[in-house]
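Below you'll find a set of structures to go through.
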Structure 1
Amino acid sequence: MTPEEFIHQLEVDRTLAVVRAPSITDAAELCRALADGGIRSVELTFTTPDVLKHVQRAAETAADHGAAVGIGTVMTGDQARAAIDAGAKFLVTPGLRPEVAAVATAAGVPFSLGAMTPTEVAQALDLGSAAVKIFPARQIGPAYLKDLQGPFPGIRLLPSGGIDASNAKSYLDAGAAAVCCGTSVVPPAAVAAGDWADIAARAAAFTGTLK
């Protein structure tokens with residue numbers, strides 16, 4: 001997946017699912033449930049045990065379920081290399097991680113660096129971030145995204161943290177390329193239990209609010 005393909009998929013679906021769970025029973029079925037609900041960008045995270053195994057499973061079955069799976073909470077260059085080797089199609093960080101950016105750039109893998117202040121946004125762009133993750137979005141609200149587009153016209157912003165069906169559209173209306181959805185769509189208990197029907201229904205309900 002090229003950076004352009006990553007951005008295009010985000011802008012079409014308008015969302016990316018962030019999965020934080022104590023366990024994942026079947027990453028392929030998780031991806032299928034999300035894709036069936038209209039979410040084709042799925043971020044597993046290094047906070048989940050055995051995440052590399054889950055990403056590999058999801059990557060090997062991508063032709064079947066249709067989702068692009070990446071890894072988030074990437075903090076080091078070694079983690080970035082391991083994620084890419086496991087088949088991650090994109091990387092996401094909670095803050096500015098130049099070493100992660102360097103590894104991803106060298107491998108041609110798109111990435112989204114976390115930022116909050118205008119200085120951090122500028123640094124993320126300088127490092128090659130395809131979309132800049134604004135985190136934690138709940139602390140600043142949608143209007144902040146509109147403000148950022150003054151000095152950074154054309155920037156792709158990806159707000160994350162505290163976004164659900166009640167406020168997601170307001171971030172998109174303020175200029176976000178897409179929004180991250182989390183536990184409201186992929187509750188940890190449902191992921192651990194393998195309740196794919198529930199997750200597919202939640203994904204469909206969430207994406208329905210983004211039109």
Structure 2
Amino acid sequence: MLNLEPAARQVAEIVKGIGDGQLAGPTPCEYYSVGDLLDHFMGLTVAFRDAATKASMEPGYDSVPPDAPDNRPSAANLDPDWRNLLPQRLDDLAAAWQHPSAWQGMAQAGGVTMPAELMGLVATNELVVHGWDLAAATGQSFDADTANLQAAYEFAELSAQEGEAREGLFGPVIEIPADAPLLDRLLGLTGRNPGWTAK
């Protein structure tokens with residue numbers, strides 16, 4: 001088991017520091033504005049919460065991936081109450097993964113089914129990497145919890161070995177020196193430049 005609460009809490013703090021005037025700004029996540037990425041967070045927090053509780057495995061559950069072509073995250077779809085709703089959803093996500101059962105058996109999110117232990121790593125990666133995206137895009141500091149950062153790196157490292165299978169999940173790997181900080185190496189594995197700044 002891994003405690004997702006530190007990563008979720010950090011994202012919630014970053015969310016508090018985002019001003020309305022920053023929603024249209026670019027992020028390191030190509031093609032996503034700050035508002036788009038917040039809308040993505042609104043969906044992924046529910047998807048990974050339901051993956052932990054196994055609610056998404058129940059018959060009749062709507063498993064349309066949040067990023068399906070006709071349902072891509074968009075600032076235009078961002079709930080007007082996102083400042084209050086997103087921190088609560090982040091809390092709920094972290095709490096759901098505190099239960100041992102969340103890490104057992106199979107889990108489903110976005111229409112994809114995989115071992116629950118791996119799904120937990122995916123959730124952690126989403127929190128850490130997209131948390132950094134938001135922080136970098138809005139000029140905020142980012143200091144990931146060591147355990148969460150390590151778990152996110154493990155998933156990204158596995159994905160980097162998948163070749164074509166990782167397309168659509170991350171951009172092309174950017175080579176980062178082996179002695180660079182772990183966060184920088186994680187970002188490189190997910191196709192991000194650790195030195196990215198909004199232009």
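If Cα extents along the principal axes in Å, for residues 34-97 alone comes out at 30, 27, 14 when worked out from the coordinates, which of 1, 2 was used? Traced to structure 2.
Out of 1, 2, which has the highest value for distance in nm of label points 7 Å out along Cα→Cβ at positions 114 and 138?
Numbers: 1: 1.4; 2: 2.7.
Once distance in nm of label points 7 Å out along Cα→Cβ at positions 114 and 138 is worked out for each structure, 2 has the highest.
Given 3.2 as the derived value for distance in nm of label points 7 Å out along Cα→Cβ at positions 10 and 74, which of the supplied structures 1, 2 does it correspond to? Of the options listed, only 2 reproduces it. Largest in FRET efficiency 1/(1 + (r/R0)^6) of positions 58 and 178 (r between Cβ atoms, R0 = 25 Å, to 0.05) among the labelled structures 1, 2 is structure 1. Thinking of 1, 2, which structure, once distance in nm of label points 7 Å out along Cα→Cβ at positions 26 and 170 is computed, gives back 2.2? It must be structure 2, since only it matches.
Given a computed value of 1.1 for distance in nm of label points 7 Å out along Cα→Cβ at positions 18 and 186, which structure among 1, 2 does it belong to? The partial results should precede the final answer.
On the way: 1: 1.1; 2: 1.8.
The structure behind it is 1.
Using the calculated result -12500 for helix-only ellipticity at 222 nm (-39500 (n - 2.57) for each DSSP H run of 4 or more, over all residues; to 500), pick out the matching structure from 1, 2. Clearly, the read-out refers to 1.
Quick note: the coordinates plus some simple rules give every number you see, no bench work behind them. Since we're looking at a predicted model, the values are computed, not measured. Cβ atoms are built from the backbone, for glycine too; each structure is taken alone.
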